[in-house]
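*Asks:* Below you'll find a set of structures to go through.
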Structure I
């Protein structure tokens, strides 16, 4: 789905993110990822790296 005019180049994804952020701010919704979402992804990727290096299952929490 596109929320801003289609453009060529790397700025297109950023434009989509800004449109979602503005809509969330205006309408009080939560479509755009938050800083907490980024922290969760970072922890998940770190656990994947540890699991790959050690061969041991990791848990998040």
Structure II
């Protein structure tokens, strides 16, 4: 997979995060390790688009 520069894809990533564009892949109901708070956050979704993370949270 070719890596697209961030400045060329920022608006598309925002559209995925806002639900206006479909993600390439969504990992549903995962557990996120928050290294800042040392907590495990359960039931987290991660939306991916063109090799980038577009959303961490609730992907509807």
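Coordinate-derived values only; no laboratory data. Predicted model only: the values in this text are computed from it and were never measured.
*Asks:* Figure out for me which of the structures I, II the number -3500 belongs to, where helix-only ellipticity at 222 nm (-39500 (n - 2.57) for each DSSP H run of 4 or more, over all residues; to 500) was derived from the coordinates.
*Replies:* Only structure II yields this read-out.
*Asks:* Still on this structure, please answer the following. For percent of Cα pairs over 12 Å apart, the calculated result is 74, so let me know which of I, II that is.
*Replies:* I
*Asks:* The value 32 for relative contact order in percent (Cα under 8 Å, 6 or more apart) was derived from one model only; which of I, II is it?
*Replies:* Structure of origin is II.
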